[in-house]
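What follows are several structures.
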Structure 1
Amino acid sequence: MGNRPILIIDDDPKACELVTDILAGADFDVLSAPTGAAGIELARTAQPAVIILDMMMPGMDGLNTLKGLKRDPVLKPIPVIGITASADLTYTEKAFRAGAQFFLPKPFRAASLLRVVELAADVAQRHSPMHRRRRHPRLPAEVAVRCFVQVEAETSWQVAGHSGNVSLGGLMLFLPESVAPGTALRLALGLPEGPITAKGTVMWQGPHPSGEGKFCHGVQFLGFTQEAGLSQYRNYLSHLAVSPPQ
C-alpha cells in the first residue's frame with residue numbers, strides 16, 4: 001500500500017498480532033514496537049500516519065510515551081489512539097490531556113478499530129496534505145444527496161444536502177443540520193445518469209457550520225442497495241477522474 005503505515009506500541013505480542021491482522025486485512029501497512037522508547041524511535045524513522053498506543057506498559061508506560069511523542073515537533077501532529085484493558089476511566093482523561101485524540105477500551109471489535117483508525121487517518125491527512133492516507137482517491141463533485149437518518153433501526157427523519165467530494169469508499173457531505181458520528185444513513189444520490197441508493201454511516205462531523213450554513217460530515221459507504229448502483233457509481237467516478245467538473 002502506498003500510504004504511510006500504522007504504528008502500534010504495545011508490550012503484548014498477541015495484541016500487536018491481532019491489530020496487525022485486522023488492519024492488514026483492510027489494506028493497511030502495520031509496524032509494531034514492544035516498548036515506549038522503541039516506539040518513539042520507530043515513529044521518527046517511519047513517520048506513521050497513526051499511532052495506536054497501549055496505556056499500560058512496564059517501564060515507560062503509555063502516558064509517558066504519549067508525552068514523549070507530543071514533545072517531539074516532528075511527531076506531535078501524528079494522531080494517537082490510546083488503548084487499555086483497565087476499567088479505570090482516569091486513563092482516558094489523562095490520555096486526552098496528554099494529547100491523544102482517540103481512545104479504545106480493550107477488548108475492542110475489529111469494526112471499532114477500523115472505524116477509529118480511518119477517522120484518525122482523516123485527521124492525519126488534514127495535517128499532512130502531502131501524504132495520501134486513503135485507498136480511494138477523493139474527487140471534488142457536488143451531488144444532491146437525500147439522507148434518511150436512522151436511529152435504532154427506524155428512520156427518524158430526512159434531510160437533504162450535497163456532497164463536496166466523492167470516492168468509492170464514501171463522501172464528504174454538507175447538510176443543513178448536524179448528524180452525530182456513528183449514525184446510520186440510507187442515502188439517495190442524484191447522479192447525472194439517474195439516482196442510486198446506498199447505506200452509510202457518519203464517521204465524523206464538523207463542529208461549526210460553513211459559510212453557507214451547512215455542517216460538514218464524513219460518510220463511509222457500507223454498501224449499495226443494488227449491484228447496478230455500484231456499477232453506476234464506479235462509472236460516475238471514472239468519468240469524474242477523466243473529466244473533472246469545471
Structure 2
Amino acid sequence: MASPLYQVEKTCPICEKAFTVTKTRGQMIPVKTDTDFCTHYTDLNPYYYAIWLCPHCGFAAHEDRFFTLLESQREKLKQFLSGRQVNLDFSGDRTWEQAVTSHKLAIYYATMVSLPASHVASLTLRLAWLYREKELAAEEQEMLQKAIDAYKAAFLKEKMPIGGNLSEVTLTYLIGELLRRVGNYEEALSYLGRVVSNPQAKNEKRILDLAREAWHAARDAKKTPDAGQDLAE
C-alpha cells in the first residue's frame with residue numbers, strides 16, 4: 001500500500017526559496033467526530049500537515065492561505081522575516097510537537113497581517129484539538145476561548161458563509177458549543193437557543209440536532225456543573 005504521505009516542492013512567497021512540503025493522500029480513516037467538529041483518525045492525523053512551513057525564513061500558513069496573501073501583506077512579512085535563518089524543517093513525518101509549533105506560527109503570522117478573524121479562529125480551534133489529543137486540558141481551554149473570541153468577531157464583520165463553509169446556523173451552533181465546553185453555560189444557552197429557534201435550522205438537521213443536545217447539556221450543567229462535560233468527551 002502506498003504511503004499516506006507524499007512530497008511536493010513549493011516556492012515560498014516570502015523568501016522565494018524552494019522547499020519540500022509533505023501532504024496527505026486523504027486515505028485516513030475517521031473514528032469519530034466531536035461535537036465541535038474535531039475528527040479523530042485511526043492512525044495518521046491530517047491536522048499535523050495542514051500548515052505549510054518554509055524551513056528557510058520560517059513563514060507558516062494553512063495550505064489554503066499560503067499563496068493568497070495580498071502584496072502589502074507579503075511585504076510586511078518580508079520585512080519582518082528578512083535575513084532570518086530559522087532552520088525549521090518540518091517535512092516528512094511530523095511529530096505532535098512540530099504540529100503544535102506550526103499552528104502557533106501560522107496563527108502568529110495570520111494575526112500579524114490581519115487575515116480574517118474566521119481564519120484565525122479555525123487555526124486556533126485546530127490547535128485546541130491538538131491539545132485535546134494529548135489531554136492537555138488547560139491549554140485546550142485557553143485555545144477554545146481564543147477561538148470563541150475570533151469567531152464572535154467574524155460573526156459581526158464577515159459575510160456568510162464564513163471560511164467557505166460555515167453558515168450562520170452552523171457558526172451560531174459552533175460558538176454556543178465552544179462556550180459550553182469552556183463552562184460559559186449562560187451564554188452557551190443563548191447561542192444554542194438561537195439555533196433551535198431559527199427557521200433556517202430545519203435545513204441543517206444535523207446541526208439542529210447537535211444544538212438541541214448541547215442546549216440540554218448546557219442547561220443541565222448550569223444546574224449541576226459536573227454534568228457539562230458529557231458531550232465534550
Structure 3
Amino acid sequence: MNLKGKTVLVTGAARRIGKSIAMLLAHQGADVALHYHNSRNEAEAVFGEIRGMGRKCWMSSHDLSDSSNTESWFRNLLSETGNLDILVNSASEFTSGGYMKMSSVELARSMNLHVQSPLIMIRIMHETGLAGSVVNILDTRVADRDPAHPAYHLGKRGLYTLTRDLAVEMAPTLRINAVAPGVILPPPGTDETWIERLKPTNPLLGRGTVKDICDAVLYLLGAGFVTGQVIFVDGGRHLKGNAYGM
C-alpha cells in the first residue's frame with residue numbers, strides 16, 4: 001500500500017506494537033506523528049529512524065489517561081501537522097489485580113486511556129469533514145473474561161464497543177476498524193516463558209509476530225469498503241472460551 005502524502009498519528013508509538021506500526025507506515029510513505037507518554041528516549045530513536053527515511057515526523061507527549069486535556073493536545077497536534085488522515089490507537093496500560101482490588105482511580109485511568117481519549121480524537125477528526133481511517137488496537141481477550149486484569153479488560157472492551165458504534169456514527173467520513181492481537185509479545189515485566197505457557201491456548205498452538213499485526217493494520221487501511229470490523233490476529237484464540245458470543 002502506498003501511503004505517500006498521508007499523515008498518520010500512532011499513539012503509544014515509542015515501544016512495542018505501536019513502534020512497529022509507526023515504522024511500517026513510514027516505510028509505506030506516510031508522514032508520522034509519534035505519540036508517547038513517558039518513553040521519550042525510545043520515541044526519539046523512532047523519530048530519528050523515520051526522519052532518516054525522508055519522511056516528516058513529529059513527536060508529541062501526552063498522558064491519554066488524563067482525557068480532560070486530550071482535546072487541546074489533539075487540536076494543537078492537528079495545527080502542527082496540518083492534517084490527519086489516519087489514527088492508530090495503540091497506547092495502552094496493562095495493569096494486574098482482580099476485581100476485589102481494582103480501585104476507582106485505576107478503572108478511570110483505563111477508561112480515559114482506552115475509550116474517552118480515542119473518542120475525543122475521533123470526534124475531532126470527524127468534525128474536519130475529511131475522509132480518514134481509524135484502527136484501534138484491542139486484545140483477543142475482549143471475546144472472553146479476563147478477571148486477572150479487570151481495569152485493562154474493561155478498557156479494551158470499551159474500545160471494542162467504540163469501534164463498532166462509531167463505525168456507524170462517523171460513516172461515511174471515517175472508516176473505523178480494529179485489530180485484536182493474541183499471543184504476540186510478553187507483557188512488560190514478563191519474559192518468553194509467558195509466551196511458551198500460552199501457546200497451547202490457541203488452535204494453531206503457536207505465537208504470532210508483530211509483523212502479523214502490522215499486516216492486518218495495513219490491510220484495514222487499504223480496504224476502502226470495510227468498516228466496523230475486528231481482525232483477530234490470535235491463532236484462533238477468540239474461538240475458544242468465547243464468553244461474550246462474539
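Nothing in this text is a laboratory measurement; each read-out follows from the coordinates by a stated rule. In this text, all values refer to a predicted model and were calculated from it rather than measured experimentally. Cβ atoms are built from the backbone, for glycine too; each structure is taken alone.
Supply the structure label, taken from 1, 2, 3, corresponding to helix-only ellipticity at 222 nm (-39500 (n - 2.57) for each DSSP H run of 4 or more, over all residues; to 500) with the calculated value -12500.
3
Quick check for you: by mean count of other Cβ atoms within 10 Å over residues 52-59, which of 1, 2, 3 is greatest?
Largest calculated value belongs to 2.
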